[in-house]
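Q: Next up: some structures, all given as structure tokens.
Nothing in this text is a laboratory measurement; each read-out follows from the coordinates by a stated rule. As the structure is a prediction and not an experimental result, all values here were calculated from the model.
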Structure P
Amino acid sequence: MRVDFYSEVLTLSTSMTVILPQRTTSQIGMAGGVTAGDPPVLYLLHGLTDDDTIWLRRTSIERYVAPLGLAVVMPQVSRSFYSDEEHGNRYWTFLSSELPQVCSSFFRLSQRREDTFVAGLSMGGYGAVKWALREPDRFAAAASLSGALDVATRRHHPTSPLDPAVWHTVFGERRVTGTEDDTIALLDRYGDGGADAPALYVACGTEDFLYEDNVHFVETARLRGIPLTVDFSPGTHDWAYWDAKIQDVLAWLPLRG
């Protein structure tokens, strides 16, 4: 379903696309399943040039989750890098505080940590990892597909294809390194014992322009003892790769039976 609603945090009308589980037996070519009690939920985040409809339009995510009994919430955050923008709006506050409250008021969703997950691609991979590391008590697992996992250095990278105006809007002139917007620095919160962190899944194509950033993140996470599944395999920054890998993510999620 497509949900249009007003955000008090953003002070504007926005939208999210939501898949809710439904038990079905007579659909041709697809079966739907549900779990006992309120369903687990996956917050699925879009990339820089996308919106909340993109996962439905570029992949078969609805078909993939139908037998799992998994709800999927796909919010709209513009080009914000899931951050409270320096010269824009408070999208981090919207994502982390308001969105879960709105969803729980609209739908029956599990509130248990072990039933709550987040994933995303590119900018959304960054948002997913940042959210999970900043709020480890909320999530059992988080997945990044081709994520921008080292924004502190990516901002000044000579081969970065990203518009400098985006960085200025989101981060202004402030230093990102060492802040709560720096996913590398967030790993340092866990010292050398990352057992309390959510399980992380990091996938990136070896031909992707963000591959080196993902390698750096993975190396740092391993030093911190973060539970980590890594998939570095041939691929680039495109929907053929993400459509394949989101299926791997769904198989990896620790869903209750």
Structure Q
Amino acid sequence: MNNHLFSTFAPTIRSLGRDELLAEIEQPKKLLIASDSYRGRSLEIAYAAFDYINPNADVVIVGLTPGRQQMRNALVETQRCLKDGYDEADALRSAKLYASFSGPMRTNLVAMLDCVGLGQALGLSSTASLWARDASRVHFTSALRYPVFVDGKNYSGNPSMISTPLLRSQLMQWFATEMTMFPKAVFVPLGPKVANAIEEVAKHLRLPTDRILSGLPHPSGANAERIAFFLGRKMREAVSSKVEPERLLAARASLNKKIADFCGAPK
């Protein structure tokens, strides 16, 4: 069975005019994969070319789901590639890389991964090289591979992807398939909701969870205080109660131990 939907939607993406494509991004119709309602809320799953998988990756970085801006970036790049005559594999790879994590989120993520020793475990001077010369060792993905919108807005984790039928089916159809392709890689979930989802998939597949690096604060700039405390840049007495310092200290210690236990394995 095909592990992506690119072949289904590529003809549509190629044929759309620029304005039509932008309209689809704002309100998907031709690119709509599925829709449903759950507890009075409207759910939509739209297609964007986030299908590319790097099977040689040692690190799998997992976000929640692509937002509308990421969807736009991926679709515009996909259309350009298709009209320029790229084959399927190259179009998928280009679209995925073009829409990958960037900016402050990447900076925060690199700092935290280095803090817990992942760079050292991988034999790297810093995990920053995963976005440069060592890009062949990382795979970027999402728990919900294709963009999800709730009441027309970017999905932020509610309703739960574990207990909502449509979202759970997407999680198991796409992410569970990906997870089986990386038996030796470490998984880096971005935020607790993604961590819970990955652990649920691992349980469903009867896979060990020792390589799921749960506990990192979400690398969003909006989470700056938690990140600063996690990195030791802000003292406990200087942070607000919402930071939950004890939980973060325990998470950091757990991650340090977990990485030390398999240090040097994924090379």
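Q: From P, Q, which structure was semi-axes √(5λ) of the Cα gyration tensor in Å = 27, 21, 18 calculated on?
A: Details: P: 27, 21, 18; Q: 31, 21, 18.
The value was obtained from structure P.
Q: Right, another one. As an exercise: helix-only ellipticity at 222 nm (-39500 (n - 2.57) for each DSSP H run of 4 or more, over all residues; to 500), calculated from one structure in P, Q, equals -12000. Which structure is it? Don't jump to the answer; show the numbers that get you there.
A: On the way: P: -8000; Q: -12000.
For helix-only ellipticity at 222 nm (-39500 (n - 2.57) for each DSSP H run of 4 or more, over all residues; to 500), the value -12000 is produced by structure Q.
Q: Sticking with this one: If you rank structures P, Q by relative contact order in percent (Cα under 8 Å, 6 or more apart), which sits at the top with the largest value?
A: Details: P: 17; Q: 23.
Comparing P, Q, the top value of relative contact order in percent (Cα under 8 Å, 6 or more apart) belongs to Q.
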